[in-house]
Each structure stands twice: as C-alpha cells, then as structure tokens.
Structure P
Amino acid sequence: MPETGPTSRRALMQILHVIITHLPPELAARHVALAEAYTPGVPRLIAYGGPAAAFGELPWTDKFLLKDPSLSGPVIHQCFNELLPGICDWMRRQPMPFDAVHVTEYDHWILRADYFAQLAEALARSGADFLGKNCGIKTHTNWMHLFRYRDDPALLGYLARFSVHEEKSAICGMLGNGFTISRRALEAFAALPEPPRVYNEVLVPTLIHHLGFQIADIGAYSDAFRHVRWGPLWTEEELVDLARRGAACCHPFKDIPAACRLLAPLARGR
C-alpha cells in the first residue's frame, strides 16, 4: 500500500513562488536573483505592481502586470482582488501541475535552501488550504483591522451570499506577506464574482474561510516565519545575524542593494 501520510504529501508537493514587487527592473532582478541563489530551481512568477513602462524591461518570461492602483498606495488599503485571479490564470496555462502557491513581497528575504521544504511540511502537518502569519478568525479579538470591517456592509453582504458557515459574519485576518494557499482554494477564490474592495489582510483569509477551506497560523506548525513581522524594519546587523543563525526568512528589510551585498556571500558559502 503506498504511503499517504504528511511526509509523502510533502515530497509530492509542487509550490509556485509568487513575488509581488513594484521595484525598478534592476532592483527587482537583484532581489529575485538572491532568492534563486538560496532556493535554485523553484518555479517563480513575478506579479509586477510598478509602472507599465517598466514591466517590459523585467528580465523574466514568467510575469504579469498588476494594474490595481491600491498596490501603489498606502499599505493598509492594498487589495489583492486582481492578484489571485492573475496567478490562477497564469497557472492554468502552464504544463506543470502546481499544488500550492506561496506569495511574498519585495521586502521578504529567503535565508535557507530548505525554505520551501519547510512550507510543504507545514502544509502537510496542518492539513490546511491556507497558511499565514498569525492567521485565524479575528471576530472576538481586538485586532485593529477587525474594527475597520466588522460593520462593513459590502463585506458582510458578500459573505452572506457565499459563506458555507452558520456564522456568516466571521472576520479573519493575517499578516499580508508570506501566505501559502492550495491550488483548489486559489481557484475557488478566483471564481468569485466581483469581491468587495477590502484590505488584503482581511479579505483573503476571510473569503477562503467562508468558502469552506481550513485556514491556519503557520506558527502552529513551523517556526519558519518566526522572523516575519509587520515592523520594525530589521537592521543590517540583524539581517546578517539571522542568516548566519539559520533563520528561514525575514521581513521586512527594504534596502535591496544592502540585502544583496550582505546576503550574496552567505548564499554562495552555504
């Protein structure tokens, strides 16, 4: 009888890495090159939120342009309603049968070669279709974004139409960077008609939950995201120390030239 436990599921899992960036092509290329140095051979897709004129200069075939203006505005208004269907459309045109998608931002730095193996292990152990930092139901918490949306008529009306749960007003949340979603949950989200324009840290896990998929906090199954946080920014000294101590990744660190200068020698010597 073939093995069907978490270990076998992890071994068979193919994860697509999607990087959201708005950086000028030269800086975006340096960021992606460092991700390649740490995790070579991982399939990657660039979701570009920068100027359309710069999109053609990006040195990759696997890319698509994000036109949503919210992605160039204040972080707390950013919306992923265009992002997830765009990823889904791209995947459907590929011969490789991806099982899951991992989405990171331009200021997220991979620091270990087994990063995606750790993600696959966490997915297998959790049995969830969606993993995010601090991800869960926030309805009865004091999470700040809950107070923005707990009485939002557009969101609550939408949930009333599509939720499979008895509690149709439940609000979920996460840290927006570094979430992992199964292909089936991604396709279900992408099939939804005209979701309301709600901040991504609220809307994505909330809709995935109400569609009937299990969401989970990655921290319950792995310490890979121990050094992922909203803020403050990591310093150069901290970045190097994390890399040397074997941290899986860190966020946020926004100085791309500094990160490449500091991390490239460590990537070569690992």
Structure Q
Amino acid sequence: MNTRQLILFLLALSFAGSVSVASRADEPAAPPPEKTLILPGEVFEVAGRTAFLFTPDESSSARGPKPWILYSPTLPAYPDKAETWMHEQFVAAGVAVAGVDTGESYGSPEAVKVAEALHAEMVRRGYSTKPALLGRSRGGLWASAWAIAHPELTAGVGGIYPVYDWRTYPGVAKTAVAYGLSPEQLEPQAAELCPIERIDVAARADVPFCIIHGDEDTVVPLEPNSAELKKRYEAAGRGNLVTLIVAPGQGHSFWEGFFHCEPLVDFLIARAKAAAAR
C-alpha cells in the first residue's frame, strides 16, 4: 500500500467511525417506564424495573431525611383505586410512598435485592434510611421478607389481609417458580425462605406490626398468616408489638373498611415519621 492509498484508507476509517457515532447519537432514547398512578407522582426505573413515587408537597416535608413508606405489591394494577384514600392520607401527612415492580416474586431473595436498589435510590434522594412498609395481600410476603432481611431498616410493617406463609397462598408450586426452584427443592427450605418461619428475626429486633384481616378470608386465611404472626411474636415475648385488627365477617374483598382503616394509616404515618426524625 503506497502513501496515497494509506491516506485514503485512514480517511475511510475515520468517516465510517463518525457515521457510526452519529448513528448512535441519532438513535431514539429508550422510552421511559409507564405506570398508571392513582395519585400525582413519578414513574422511574430502578435496577431495570418500573418504580413509582407519591410525594408530599414541599411545604409539608420535614427538614432532614424525609419519611416514606415502601409499598408492595407494586404490580401494574397496584396501588389501585381502592387504596386512594389511604395514600392521600400518607401524602397529606408529609409521608411519601414508593414501590418497585418485581413481578409475581412473592418476596423472593431476588425481590429483596431489587427493593434494596429502590431503597438506595430513595436515600440518595434525601429520604430516610428506615421506611415503614405496607403489604397488601401477597404484598405481605414482600414486606415481611424485607423486615426479616433488614430489620435495622424497618420502621414498622402494616398489612391488609397479608400473606406471610406462601404455603397458604400462592402455594408451593407457584412460589417455587418465582424463587427459581422446583417445588421439591423449595419445600425443604421453608425454614429459611418462608417469612412466617423466620418472623422471630423481626420480633427480636422489635419491629412492630399493625394488621387488618378478615376472619372469613378463604384466599389468605387469617389463622396461618396474620394470627400466626401474632402468636410467634407472643412466643418471642414481643406480643405487644403486634396490633391485629380482625374484621368480623369479612373475606378477601374490596370492603371499604380495609382501605379506610385509620389505626393502620396512623400507625404507618407515625412509624415513618419517627424513624425519619431519629
């Protein structure tokens, strides 16, 4: 290759590189994640997952770390309109609410890791290192799994007919898929992976709970879930840390009393604010 050919070759390489860079620069950015929110808020991405945030007015925010509630299950349909009143109360009290969609993960170790990424992002934004948690139905598995993995980062846990034992709902077979195991592999590991079996970790760390649960719930039965959690706290000498509100004659439904439960709402607001102030 003579000098003239070499110069032409280098110019061709330079031109190709510039075209490639320009092409990348002209490529449209990935679309932002989408989620329908029941209140004004923000939708963003955390660890490749869709997250949401309901924020109070700045005027209602306290100085220092800001209080917040970690919500579950953050699925495409949740939080839903049935919960509007309670989330309005949180925001009006100066408490933010955030959650991240980990799919039907039922509180798996992978779901906890994604929640850790959301937690880190919230702390980066000036929120408290110690949120309160709210788990509705199967969201109870997410909330209790977090409280067991990170009791030092848990101000308190609220529940609306929550699941704490995945053997009762959704069952071993569905949970195994979410945990990346076969049913035969998962069942023997219940002592390590099923939240109700390790709830004593949260009890010994003095993590308080406030739960409302119907006594005619056939989807998430009261006794092996919320009532069992209270019994285990009592066995650990921490029964006074669990407020269990039993709704007579109620099942797993959209009964307004579940979502307008003032003791539950007040508990979450108080716990989130106290942890942030501390």
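Please treat every number below as a calculation from the coordinates, not as lab data. Note that this is a predicted model, so its numbers are computed, not measured. Cβ atoms are built from the backbone, for glycine too; each structure is taken alone.
A value of 18 was derived for relative contact order in percent (Cα under 8 Å, 6 or more apart); which structure in P, Q was it taken from? That value comes from structure Q. P, Q: which one has distance in nm of label points 7 Å out along Cα→Cβ at positions 92 and 164, as calculated, at 3.0? Structure of origin is Q. Between structures P, Q, the greatest calculated value of volume of the Cα convex hull per residue in Å³ is seen in Q. Distance in nm of label points 7 Å out along Cα→Cβ at positions 212 and 244 was computed and gave 5.2; which structure, P, Q, did it come from? Answer for the origin of the read-out: P. Comparing distance in nm of label points 7 Å out along Cα→Cβ at positions 196 and 228 across structures P, Q, the highest value is found for P. Each of structures P, Q was scored by mean count of other Cβ atoms within 10 Å over residues 204-211; the highest score is held by P.
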